Structure I
Amino acid sequence: MPSNSREEPKETLLVVDDVPATVEAIQRNLGALGYAVLTAPGVPEAMRILESSAVDLVITDLKMPRSSGLDLVRHVRENLRETEVIMITGYPSIEGAVAAVKIGAEEYLSKPFTDSELQGAVERALAKRRARRLGNALPLPPPAPTYGLIGDSAPMHRLRRSFAKAAASSATVLISGESGTGKELVARAIHYSSRRSAASFLPVNCGGIPETLLESELFGYVKGAFTGARESRAGFFQTADGGTIFLDEISETSLNMQVKLLRVLQDKQVHMIGSNRPRKVDVRILASTNKDPLALIKAGVFREDLYYRLNVISIHLPPLRDRGDDILLLTRHFAAKFVKELGKPAPRFTDAALHALKHGYHWPGNVRELENLVHSLVVMVEGSTIDVADLPPMLRFTAPQQSNVHRTLAEVEAEHLRNVLASVGGNKSRAARILGIARKTLREKLKDIDS
């Protein structure tokens, strides 16, 4: 072997300080130990290096011009799960040390420090990194759901009391709440807790069936009623006879269809298309909407008499953001569900990741959005631990970069559009509602971005 052969660097370190003499001293000290040492005079420069280079340990000063070292620590903790951090400062204080450690710095050094103190801090931080990478995941026991409704928050306790009362009655129920909050789960819970539980539960997506087909699907038709009606066919109301029909998103129906639904509620009879003879049905009707029905009535797109017929019992589902620790219970439940389906070991969510899930996002898609996210994490994350760095960008902190100020309005808008689309799994209708624009407008903006 040639005598001038060189060993590969042990790990890559990034030193961030606005004092050149400090940077030079640390670089010389750690370079002599075999580490590859990169340097940056401030947070913006460090951010650019972190975007392009794999760094095992960041050593950063606390007080620097433009951005604080604390911003860099938080950015590393929430975006780079494999990178450790050491904070150094010439202004030592208890408050500074607590703040640094609280947001994720492994070590805190006060200037002036000796070479051995620096080396010891680096070795300890890197040892923690190696140990974490070798750590095993702990299983997460799933909670016991009630008809699929998971949660121990005050809103969920109120919800359970409401659907228990609704189940003991035969009255119609109007279930309201944002998309993804679990309105169909509540409808199923009411049905399967009621005296009709042995009969069928039939959900109907009113917004997903074209208006021209909805009447025939709901009420059925007789042979010869229209071109193509070669035989008589029962509708959903007849199929659900003796049980429960759930009219999901009933506010999407036309005023003409609302008149016909009102007649069913009043007379307990349905008219098949092409028949003059009504048919009696014994069906309990549950309905849902993700819109404010009173606002729809005021706008003239929903009948007031139908609203009062449906709203004998009213149940409102809370959005996920108002359910506190239920987010954590749901996260564990979905993780257990998907690892079982995939035959994978259960991952461990770090405290920081759970904190980000609970406090770092508005959850416009509610429980459905959380379920999709956990499914993606279980499939895509290769290690045994899920940390903040594994979460989507909208759930992670990003330190400010100087170049952001100089972006055009079109660039900022394009980034926001993409983030909102990503948060709802690419669903353009939901993204348009969150953005407060028409779906057609969103489609045109996306076309401009891609062109």
Structure II
Amino acid sequence: MPSIAFHTLGCKLNFAESSHLLRGFKERGFSEKSFHEKADVYVVNTCTVTAVAEKKCRAAIRQAYKLNNDAVIAVIGCFSQVNAREIEKIEGVNIILGNDDKNRLIDEVFSYMERKNQKGGADKEAEDSVDITNNVIDISHLKTFSPSMSFDDRTRGFLKVQDGCDYFCSYCEIPFARGRSRSCSVAQAVESAKMLAKEGKKEIVLTGVNIGDFGKGTSETFFDLVKALDDKTDVQRYRISSIEPDLLSKEIIDFCAQSRSFMPHFHIPLQSGSNKVLENMNRHYRREDFAMKVNYIRSVLPNAFIACDVMTGFNGETEEEFLSAYSFLESLPIAFIHVFTYSDRPDTKAYRIAGKVPVNERRKRSEILQKLSESKKRQFYQANIGYKASILWEESEKDGMMSGFSDNYIRAERPFEAEFVNTVTKETLCVLNTCKDAFVI
């Protein structure tokens, strides 16, 4: 039985796609190995959102080759889409597929293995040949939507409902890596959710590149999607992975406030608390718009978990603008800040913006924001003492304890009991273990 190991970098969408592909390999007779073990096939599902992400991609490829230099190494995803020629130069790579072709990965691997076997396994020509599907940045052919779902977690599944992006932020290569916005239909999403429910999943996370843009070019909308999932499936819990502030409408927030299944949990990319920086980033809102959405959520869902993404050290971000952004974030009733340190990308519009922030200053600002995030999370947990939470208990056990997340995304722990795995219980959040950032039930 041949073995396969996946290494996935980047967003939840990538993880959903990797899980979907892994399931296909298992159905074709492959066994799964850890990426740290010797395997017959290694797959690196890449990310290109930052220069650091690309560095990790290259390191993963080299690690696979070091573990087994006779293995088939396939590199797929966003980095493959925008820079296949660079990947081709890395020793050991055999297959390179961009985003619209990654659904052909299984056939490509079997075809490569067959060719290699026919040439005698050690044949130099077979070992050195590289199949590159996408050689240049060309988004014109990225038009089809490839569905994917994750199955590897017993309690939770990720469902891809949208791909691509039409926003073209000045720092971002994702529209070039994944193409224009496109999605499945509402009916297809409902059927996929039902399939995950049959697999025993109690919670489904909806994923996409720009999920609020669902239905672009059709008569359907993201609001239509959440209503249908709530009404036409028996899934107990849904979460929205991330949604742009200008696409998170009041009607969606109001619906989540009274929904049977959509959790009081919002992840909203802000990127900067400075309007000047937001303009340089080519974002589609001002910070006042973001604050209005956050405050409205808090007014109708007082216990909602609200997280945001913030990038610091962006070109042109002065000390004054950083301090203003910090004060703005400090004033918001949010629970968590996912902090990114800006990294220059020569092939983006942002690279040409004047006023580069020294790397050490970027890191300093990042650390300051991370401390603010920690403070916000502690405040949120403290504010939820006494909250009657619905907790989905997970399978993993550590030191005799099991853990799970509440409806409003608070981690809780209890002594491990097998009968609680993949069940939802109502618990009052009372005893907070600040060392672990978790309530003990």
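Read-outs throughout are calculated quantities, based only on the coordinates presented, and are distinct from any laboratory measurement. None of these values were measured; they are calculated from a predicted model. Cβ atoms are built from the backbone, for glycine too; each structure is taken alone.
Which one of I, II has helix-only ellipticity at 222 nm (-39500 (n - 2.57) for each DSSP H run of 4 or more, over all residues; to 500), as calculated from the coordinates, equal to -11000? Label of the source structure: II. The maximum of Cα Rg over 2.2 N^0.38 Å over structures I, II, that is, the highest value, falls on I.
Thinking of I, II, which structure, once distance in nm of label points 7 Å out along Cα→Cβ at positions 146 and 330 is computed, gives back 4.7? Don't skip to the answer; put the middle values down first.
Numbers: I: 1.7; II: 4.7.
So the calculation was done on II.
Here the criterion is mean count of other Cβ atoms within 10 Å over residues 74-81, and among I, II the highest value is seen for II. With distance in nm of label points 7 Å out along Cα→Cβ at positions 114 and 298 computed over the structures I, II, the top value is the one for I, the highest of the group. Hey, relative contact order in percent (Cα under 8 Å, 6 or more apart) derived from one of I, II reads 10; which structure? Structure II accounts for this read-out. Source structure of the calculated read-out (Rg/Rh (Cα atoms, Kirkwood Rh), for residues 58-313 alone, 1.03) within I, II: II.
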